[in-house]
Structure 1
Amino acid sequence: MEAVLPDGTEDFMISTGGDEIADDLAVVLSFALNATFTPIREKADRLIKEPSDSTRRLVPADVLPRTFTPRLVLRATDVEALLAFTTSLLALNRRVYEQAMRAMRRIVTASERVAEDPTLAYTDYVAALESLSVDTEVPDTGWDRYPHEKKKILGPALAKLTGEQAEQMRSAILEAEKAGVAARYKAFMHSHIRPSFFREEAIGVVLPVTEPALPSLVAQSYTTRSKSVHELRELQRETWLHAGGAHTADVPGVGLVLTHEGLNRLARHVVRTFVQRGSTELDRDYRWRNHLPNVIQVRLAPEFYLGRPDAMTKTTAAARAGEFFGYVIEVLAGRDEQMRVDMRPVLERIELMLATHRKRAVREPMLAIYLLWHRLMEPQYHRPAPDKVLTAALTELQEPSMFAFTTGVLLGRTPPWSVDAVCDLAEQRYEDMRRRAPVELPMRVDAALWALVAQRLLDDGAPTTLVYAAIDRAVKCSPGDEDVMALERRFAAGQLDDLDLQALILGRSPLEHSGTP
């Protein structure tokens, strides 16, 4: 890889090491040749063994003889087919290429675990093929081809409708069936079977898949996968034990099913078709650096960027405030000796942004940062003329919000809001936390808010059940916190003197005069 990026900056990584290329090559060779390739000798020794004919201790060759039996000899036609396949694979659009590689990895992994867990191996085969079917359009099917057992259930209800209503209902049922994952899987499989599957590829195959049986075999494979995933249903032993290399088996009570060997051949055929038909259009938007191996993305500690003005925007203000709260808490609690981040450049940016932004959701987090800095830091670290912004902060942070609550408590002031206002704020915050990406605040902040709710409810004469529910949420918002659990015990005993919310957030005893052990 180039050491210097197009913008002239030095790249942090100039080589990936190359191991992943060897691993991917092993996958492609194993898949394309239906054999076993691995850069790990111990793995090869474990997998490649003569069939054992054991009913208790299987080896992979007992289930997939071609893939794992030793002394496999490649013919010239095998090598030609391999070259053609790899050429088509490497020419694919990058998105399609990665889809194919993921499916091949899963298929190869499935084949490697057929002896240790036949059910999981079977499930992985189906999952690999299912992953390729996400964009498949399901063709329209007539009511005459709808499963007979389902029509028997729906028949009596449809008979009570008028002819037009019944037809509309049938159309709706067929459309709903098309939207299902199973329908996409079946449609994908059927559309990717080439004539060669029933001709030259079937030469010498024991009990091959026939065209009339293919739909039911594909459906049965998906049913097996679903029962394994959702019910932990084990694959019947008749499917894989003593199959003798057959590609289908007649299982008592189930009927004709694909064996591992049959599913293995079907999967490889379908993926080959997918590769042959895949788009080769160049993906100019593909950001290949985001897909480099040996790179792990991690979140930087806030002190690395909190002091950077460009990190403060109208969309990141709330997140920056939450991170700043966490940083301030560590300093006030004495766990961090001093404030190591100089926020003055950010405060200057805040002054400029407040002049043009009027939305409360943008202003409150900025004002909270600005106020905390000027209340906690010595005058030599203040902004030259902070009075205008501080006045705005003292005014706007009077209304109930998480930023106003946290700022007030950290400065040693319990908000004077009514019990209804506190409850509404806590409930709103709780609902926000249940969403996908809430504003992150230190866990003890939420615990402190619910502790305040509990106290206000108790002071207001609310039912005990509501008080206990509030303190229960305090515990669940800061799990395993001994201080919060001690607070819960005090609430249960009715001893609530001198509840110190600041001490609770900072990690000191929140009940200074309670005698809590």
Structure 2
Amino acid sequence: MKTRWSLWAAAIAAVLMVQPESSESANILAVFPFCSRSHNNIYSTITKALASRGHTFTVITSQPLASPPPNYKQIDVNSLVARHLNVFTSTDEKMGILSMFSKLKDMTDDICRSVLNHPEVQKLIHQNPPEKYDLILMTNFFGECFYGFAHIYKVPMILISPGGPMPSTYGATGNIVLPSAVSNTVFGFDDRMTFPQRIINTLTSVGFFTYYYHYVMPNMYSVMKEVFGENIPKISELENYVSLVLLNHHFSLNGAHPLVPNLIEVGGLQVKPPQELPKELKQFLDGAGKDGVIYFSLGSVLKSANFPTETRDEFIAAFSELKQRVLWKWEGESPLPGQPKNLRLEKWLPQQDLLAHPNVKLFITHGGLLSFQEATNRGVPLIGIPYFADQSTNMQKVVNLKLGTKLDAANLTKENILNAINEVLGNPVYSTNMKNIHKIIADQRDHPLDRAVYWVEYVLRHNGAKHLRPAAADLRWYQLYMFDIFFVLVVIPLVVFIAISYVMIKLIKKLCKSKKKPDSSSKKNQ
């Protein structure tokens, strides 16, 4: 294992050596106001890599770095955002789609207004003379209200997508995605959908698009006008500043989708060669023997400690019957009532390093995209407990690829938990498939982080790289999907044909009636 990762590290170093020289040192504004700890793993990995190459940063963030680089100024907005993150920590039940959208809308309104009115952010908006920035890195996660910075500084934007594309992501880049072939991230469908699924996917995609563009974005724009002034261009116009999107996807996991040149897949860029584990943790894993260890974590947002007592006790009862050791990321008080000897609780764990340990045989997860990526990069099969957002879709891909199985968050019983564990550990197909998908992911020409850095600096070197932007990005939706052409070539001729046919039928009927009248009159005379 160590030898393999040493070779990988050497390969990454070799790629770095042959990369083009760093662009002239740039001054970059990064806007990541609403991000979980996992999302920030994507953002900060990119910004730190760029900072190490001499670029200077001003970062608006809710997850400030404890030890930032010297050329790295942070504007901490965590106090304005933290309560919104807590909305998604509940493990009582799965969050419905309508409930999630409603919470996201309320969250967006508040975060846009409060962050843009933060004193340090106000200085960025109104400073005179304005500081010169060369580029803006921006979240694509409900972040359109911050597009006004691109207008102020007249510089290109690069969107970073930690959890997959938003409805506006494809629109901003001109990437054409049809709901018949690309599933909505919140429904758990595979891209190869049945006819009923394609109907549902199409209706919900259109519904989400309509909701986002005609309800969420107008609210964002009203906040923008309050802060940036009445003359701020519309969001659809500000999208012209978007030069590139770094998409946290890899086709082997998220599906093979059509991508335009300014949409770059960098899935798994946060994955690093494993580091040495803390001594006590390493001893716990090393001592597991051939039975191995089960690792259980619900990520950085969901909290296991928020499980109802009954659900928590079901897990404890299930774990107490296992011969494997269990390592559980538990944020509450410990030890737990009835905690068995094979169970170890920790408030936080180095997930990537743990998954690289050869004794970790199974990962029980919430199904977040980063956890999915890290498990496949380490070759560890999964059991997923999806709650909201893209988690159901990620876990459906796990099931379809036979990389693991999933549990219903509303039915977490001892029997169901044990059945899922025994299924994955007892059937070698899951481990074999995970090793195979790991080989596919590892077979890349360059490391995703190197790719991300290259394309950011490409945009800097080529003054926004507008040549990457397809014509589709400048078309309205009805032009892009050829509704105007369909109207001219089909609807209008059809209406004209129907009108002419109607008139002709009327005339023929009239002529027929006029011929009948002389006949009938002549008969009467006879």
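Side notes on the structure shown:
- Largest in relative contact order in percent (Cα under 8 Å, 6 or more apart) among the labelled structures 1, 2 is structure 2.
- Among candidates 1, 2, the computation of FRET efficiency 1/(1 + (r/R0)^6) of positions 226 and 290 (r between Cβ atoms, R0 = 41 Å, to 0.05) that gave 0.80 used structure 1.
- FRET efficiency 1/(1 + (r/R0)^6) of positions 26 and 450 (r between Cβ atoms, R0 = 30 Å, to 0.05) - highest-scoring structure of 1, 2: 2
- Distance in nm of label points 7 Å out along Cα→Cβ at positions 258 and 314 - structure with the largest value, from 1, 2: 1
- When helix-only ellipticity at 222 nm (-39500 (n - 2.57) for each DSSP H run of 4 or more, over all residues; to 500) is computed for each of 1, 2, the one that comes out at -17000 is 1.
- Highest-scoring label, criterion being FRET efficiency 1/(1 + (r/R0)^6) of positions 154 and 482 (r between Cβ atoms, R0 = 41 Å, to 0.05), among 1, 2: 2
Bear in mind that the values in this text are calculations on the coordinates, not laboratory data. Here the structure is a predicted model, which is why all the values come from computation and not from measurement. Cβ atoms are built from the backbone, for glycine too; each structure is taken alone.
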